[in-house]
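Student: As structure tokens, here come the structures.
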Structure I
Amino acid sequence: MRRKLAAGNWKMNGLSASLTETAALLAQVSDIRAEVLICPPATLLAPMAAQVRTGALALGGQDCHPASSGAHTGDISAQMLRDAGATYVIVGHSERRADHAETDSMVRSKTEAAWAEGLRAIVCVGETEAERDADNTLAIIGGQLAGSVPDQATGENLVVAYEPVWAIGTGRTPTLDQIGEVHDFIRSRLEKRFGEGVGRSVRLLYGGSVKPGNAAEIFGVSNVDGALVGGASLKASDFSAIATALD
């Protein structure tokens, strides 16, 4: 059985005062069976790790550099994330692909760097509105999977997040049938490439305007094992409701 996962991506949000939300979230999700993950900005990772050390909350980074160290001003390595308390890292988020021109090859290198440090990589894939309107969604997703996921994938080191770019932060969501079509496609591609055992063990998350009001119906869709949540993860009450819907 794949353990359900609610992952919160705080993006470029959160100051020291935001640790009160983490404390509240810990209290609210302590008894649920799903895994709950927060990926805060790098400035909060170490203090948050100290805060949740004995709690039922995993932590992750929002990105990592392919190199373990070196002259890369402003970047952060997978080794640094692990040292600060992370066990996960998001790679290939659409905002990184768009704002920093990250290619599939770059995402693959970052995934390999994460695995080298024992981090689980959440590899993001997703189509733009123009690609959806042109009926190219599955071709885009298939290409991103092939180019971004290294050959050493397992159910322990890889999570795949499907995030339609046009649904992120817009309040729009695909239909349940559209979500199911893409998640079933990702599952079939993983099984074909890595074998049935590994392909079935990788958790698939949906991301894009997930809220307490729509989480339960999204989690009922075939091959949806959880969510990668943006804005709704910033408030403990909202994110705990989403995580609880996984149970």
Structure II
Amino acid sequence: MQQFFLQLGNLLGIDKNSTSHTEKLISMAGVLLGLLTIREISSWYLADSSSLLMIASMGASAILIFGMPHGALSQPWPVLCGHLVSAAIGVTLSRFFPSAWWTPALAVALAMGTMHYLHCIHPPGGATAMVAVVGGEQVQALGYQYLLTPVLMNVVSLLLVAIIFNSFFPWRRYPVHLALASYTEPQLPKNFSGEPQPEDFDAALAELDSYRDITTEELSELYQRAKYRASLRIEEEKQQKRLLHRKKKG
């Protein structure tokens, strides 16, 4: 029965969150501070109802940035470019096809594709694109000003809060490059030749005490794939050396 529930949990994707209570509370505090900041800035430019629509996408960004500060989708480039590109697409479609029933869906789809090619995938950008289409007359009246106020102002404010707030906690400095720059690689025992097991990946993730959007199974698969690719590369290098040696002898 235990094995059944374990397999069911894996099938449903139930997360094995190993972060401490302190880390969870810090994430909550960061989200609260970030959203309060951008809420005040939004209210300077839009009526209350429209600024609340911005909170919908920025709220999702805040969860990514403060809940997963080292996640690939949470870094400054995806956050900034993802929102701006999506906003531009949403505004453009709303101007040319303001009343078409398929415009919101197309805006999100095009935003997703563009973010893919620009290497700036940020899921909340889809909401930013949709708000430009369905946000009502007040949002649509802004036109491309929507990109600057409120989108750019809110994104920049959120990023600044994230940088300052997370700087007080060394293990979660933001962007992730700042945290990795201070990372010291642990020294392995001499002549160590062991292979990491799933429980070792679990222990390593728990030691980080920062939410990572990757499972133990994915880490294990990635490790095995990396070993396989390394074996192919080494074999190819050996073959090239053999060919070079034959040419020299010939």
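Bear in mind these aren't lab numbers, they're just calculated from the coordinates by the rules spelled out. For clarity, every value in this text was computed on a predicted model and none was experimentally measured. Cβ atoms are built from the backbone, for glycine too; each structure is taken alone.
Student: Have a look at I, II and say which one yields -12000 for helix-only ellipticity at 222 nm (-39500 (n - 2.57) for each DSSP H run of 4 or more, over all residues; to 500), as calculated.
Tutor: I
Student: Continuing with this model, one more query. Work out which structure the value 18.8 belongs to, where mean count of other Cβ atoms within 10 Å over residues 158-165 was derived from one of I, II.
Tutor: II
Student: Quick check on the output: 23.4, 81 is Rg and Dmax of the Cα atoms in Å, derived from one of I, II. Which one produced it?
Tutor: The value was obtained from structure II.
Student: Quick check: 3.8 is what I get for distance in nm of label points 7 Å out along Cα→Cβ at positions 30 and 150, calculated from one of I, II. Which structure matches?
Tutor: Considering all the candidates, the number was obtained from I.
Student: Once distance in nm of label points 7 Å out along Cα→Cβ at positions 86 and 102 is calculated for every structure in I, II, which label goes with the largest value?
Tutor: II
Student: Here FRET efficiency 1/(1 + (r/R0)^6) of positions 118 and 238 (r between Cβ atoms, R0 = 35 Å, to 0.05) has been calculated and equals 0.70, so which of I, II was it run on?
Tutor: I
Student: Assign the value 17.9, calculated as mean count of other Cβ atoms within 10 Å over residues 22-29, to the correct structure from I, II.
Tutor: Derived from I, not from the others.
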